[in-house]
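Next up: some structures, all given as structure tokens.
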Structure I
Amino acid sequence: MARPQNLEARENILNSAYDLFYRGGYKGISMDEVALKSGVKKANLFHYYPSKEQLGLAVLRRAARSYEEQITGRFSNDSDPIETVAGMFSDYAARMEKEGCFKGCFIGNLAQEISDENEKMRHEISKLLVFWVEHFAAFLERHRVAGYFRGEMNSKGAAQAMVSLLEGATLVSKAQKNVEAMNNAQAMASTYLKALKA
């Protein structure tokens with residue numbers, strides 16, 4: 001008979017693995033390190049997550065749910081769209097500055113590291129990015145339909161471009177250890193949207 005899973009222990013494992021993967025990358029972290037940080041025996045770790053891939057997927061899906069909540073919260077209101085988009089960039093810049101531009105974006109880091117090597121994890125990352133673009137695009141489209149933006153605006157194209165701009169600026173800021181690229185990306189996104197105002 002299978003042992004009942006301890007939810008507190010599982011959460012501790014996921015928290016520990018998330019922190020380790022964020023700081024050291026998915027491929028650079030061993031199950032031994034996860035067991036040590038979470039304070040469980042390796043055999044118990046494998047009881048909860050029989051393989052590193054299953055652990056990685058669990059961590060990724062948990063992180064994705066958090067991102068989805070933030071995305072939904074940001075784009076479900078009717079606030080000024082230019083200010084809302086600028087806030088998305090400035091929030092990233094503030095977090096990166098607080099962390100010394102050390103960790104970057106968890107999802108972006110994983111996308112760069114494993115998209116060519118792990119199809120299951122790549123698929124989960126892609127699903128989140130699609131969710132992000134779709135909600136962002138729907139937000140812009142509501143404002144286009146309401147007359148805030150010009151009729152010819154391509155809401156989905158704009159959303160995808162700005163998500164890409166944000167993730168690219170995160171990468172550059174992480175590499176250069178300053179948020180200049182993020183601030184410039186914010187200015188570029190704001191200029192672009194202002195040019196499309198009706």
Structure II
Amino acid sequence: MPAETMIAPGFADPVFQSQAAFRALLAALSEPGMLQQVAGEITPPEGLATATATALLTLADYETPVWLPEALRNGPAGAWLRFHCGAALVDDPADATFAVIDGTADQPKLSAFDLGTDQFPDRSTTVIVQVAALENGPALTLAGPGILGSRTITPQGLRAGFTDELRENRALYPLGVDVLLVHGEGLIGLPRSTQVEEAR
């Protein structure tokens with residue numbers, strides 16, 4: 001098999017590693033704005049951060065469609081996800097249970113994904129946003145469940161208007177998407193219940 005078509009390994013110890021990753025993901029969404037780390041124990045395919053690949057290995061399976069940007073969907077990342085997770089890769093963002101977007105890309109907007117329904121708000125898309133860095137960028141102030149008072153994050157590499165999208169998403173609560181900002185092995189959760197404002 002040519003080197004360019006080889007699929008990188010997934011978890012060496014799937015039970016232990018997926019449990020550890022699940023705890024990090026749960027902590028990220030229950031304590032919004034707190035930086036969490038996943039273990040750097042896998043080599044992610046081209047185009048996916050370690051935290052993105054780890055999250056999808058942990059959460060995605062044949063019952064959870066995944067949306068990727070076209071270049072990733074048709075490249076090594078798509079092949080890796082199909083092989084390790086058995087996940088269907090969908091063209092329509094609204095069909096996805098999990099999605100990966102580039103923080104600087106203009107599309108798709110958060111509103112393009114599955115926002116859940118009144119009967120099943122928990123069935124909305126979880127959107128993983130890959131950013132340039134999780135620190136030393138413009139400050140955002142967070143408030144809401146899981147935050148005592150307020151909390152500040154400073155991610156780099158978010159498109160213009162993304163804070164407005166997060167505000168609009170929050171206004172839909174209990175509907176709306178949950179967001180994970182990721183870079184390298186780090187991740188920050190922004191669940192739909194979190195209020196996000198640009199720091200003054």
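Bear in mind that the values in this text are calculations on the coordinates, not laboratory data. If you're wondering where the values come from, they're calculated on a predicted model, not measured in any experiment. Cβ atoms are built from the backbone, for glycine too; each structure is taken alone.
Assign the value 14.6, 45, calculated as Rg and Dmax of the Cα atoms in Å, for residues 112-175 alone, to the correct structure from I, II. Derived from I, not from the others.
Taking FRET efficiency 1/(1 + (r/R0)^6) of positions 40 and 104 (r between Cβ atoms, R0 = 25 Å, to 0.05) as the criterion, the top structure among I, II is II, with the largest value.
Once distance in nm of label points 7 Å out along Cα→Cβ at positions 48 and 64 is computed for every structure in I, II, the highest value turns out to be that of I. Have a look at I, II and say which one yields -25000 for helix-only ellipticity at 222 nm (-39500 (n - 2.57) for each DSSP H run of 4 or more, over all residues; to 500), as calculated. The value was obtained from structure I. If Cα extents along the principal axes in Å computes to 54, 31, 30, which of I, II did it come from? The value was obtained from structure II.
Which structure, out of I, II, was distance in nm of label points 7 Å out along Cα→Cβ at positions 88 and 136 calculated from, if the result is 0.4? It was calculated from structure I.
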